[in-house]
Structures are given as structure tokens and as C-alpha cells.
1. Going by mean count of other Cβ atoms within 10 Å over residues 4-11, which of structures I, II comes out largest?
2. Between structures I, II, where is Rg/Rh (Cα atoms, Kirkwood Rh) highest?
3. Using helix-only ellipticity at 222 nm (-39500 (n - 2.57) for each DSSP H run of 4 or more, over all residues; to 500) as the calculated read-out, with -3000 as its value, let me know the right label among I, II.
4. Thinking only about relative contact order in percent (Cα under 8 Å, 6 or more apart), which of I, II has the largest value?
Structure I
Amino acid sequence: MFFLVKNMIICLVATILIECIVAILLRIRNKKDIINIILANILTNPLVVSIPVYFNILYGIYFRNIAYIILEIYAVIAEAIIYKKFLKFDQINPFVISIILNAASFGIGELTNFYI
């Protein structure tokens, strides 16, 4: 159990750091917008990290991967809705922002897992 909690915290912190850096690179610099990005990740990331572990234990890697894909899609949609409602930044469509931020954190996370 401790491993899962530790892993969830590490993944959440890493996701927030990566997505905030990418958001700043996209010129999202309003402090409230950055806080909304952080809060959106606090809502979505724990589910994306924990549920696939559960599926892996109960059903194996195949169902873990399916759950992971479904949950990543959920995260993109949920965060896009949050961004559409709360972000003041309007130079990029909120759904595109969500896709870019999630792709960055997913890609860097996968590279990190591959090399560690």
C-alpha cells in the first residue's frame, strides 16, 4: 500500500511540474491559470495512476493498458472542460491545451519509466 501512495505522489508532482513548465512555454503565465492547471491535475492524476495498478493486479497487463488508455482520454476531456470554464488564457483552444499538456506529461513519464 505504501508503494502505491508513494508512486501516486511522485507521479502527481512530476505531472504538475511537467505540465506547468509546458504551460509556461505555451505562454500561459497568469498565476490563476497555473493554479487551475495544478488543481485539474490533482483531480485527474490520482485516478489515472491508481486504477491501472488495480486492473494490473486483478486482470493483468492487457486490461491495465486498456484502463490506462481510457483514463488518459478521461483526463484530457476532464481537464479541457476545466480549462474551458476557468482559464483566462484564450490564445489556444482549451482542448488543444489539454492535449498538449497531457501528451507532454505522458510522453516524459513513459520515457522516464523506460529508462529507470
Structure II
Amino acid sequence: MKALIVKRPWVDYVLDGKKTWEVRGSNTTIRGEIELIQSSSGLVVGKCEIIGCKELSLSDYQNNKDKHCIPYTSTLPYKRTYAWIITKAERYSQPKKYKHPKGAITWVDL
């Protein structure tokens, strides 16, 4: 199972169902259920499904704050900006500990 590392407060927004786009500077071909790791916590805190990925224009980014929850900005956060489209987020009632591999920044294989 793949697990995505997400900083707070963004991981909480995902797990609360408020954030359905995870904005990143790279494309992903990963689809299906993944787990979510709260960055710097050593914990797997929930799961969701990645159902798609799309490159964002500045207009897409600015007009969809309700999907990504990032405060308004006049520029894209990355040279090429992508929305990883997520659904079915679920917070675990008991987070699970995991061993963080050296150098892992975005993904962890659990």
C-alpha cells in the first residue's frame, strides 16, 4: 500500500472532506486507495482514493479554492502545478505508527 505524506493543516482538510484536490508540483499516475501520513508525526492517520490528476492553469487554481483550500495567490505554487483529485477520505479512529524510510518526501511504501 502506498501512503502519501501531507503536512498539517492540509491532511486534516482532506480527512474532514473539505479538500478534494491535493496540489503538487508533479503529475501522478497512482490511482486507487492510498493511506495518508501526517508529516513529521510518524503516524498513518487515514486513507482516501486518488481518482485522477490534472494540470492546472492559473485560472483553474484561482477559481477552485474550495477544492484545494489554499489561500488566494496571484501565481501558481509550482512551475507546473497539478491537482491530484481525491475522494472517499476517511480518518482512522486509531492512527497507526510506521517506520519512515530515509529520504522519503512524498510517498512511503507500507
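What follows is calculated from the coordinates using simple rules that are stated; it is not laboratory data. Computed from a prediction, not measured in an experiment: that's the story for all the values here. Cβ atoms are built from the backbone, for glycine too; each structure is taken alone.
1. Working: I: 13.1; II: 17.5.
The structure with the largest value is II.
2. Numbers: I: 0.99; II: 0.96.
Comparing I, II, the top value of Rg/Rh (Cα atoms, Kirkwood Rh) belongs to I.
3. On the way: I: -31000; II: -3000.
Clearly, the read-out refers to II.
4. Details: I: 29; II: 38.
The maximum falls on structure II.
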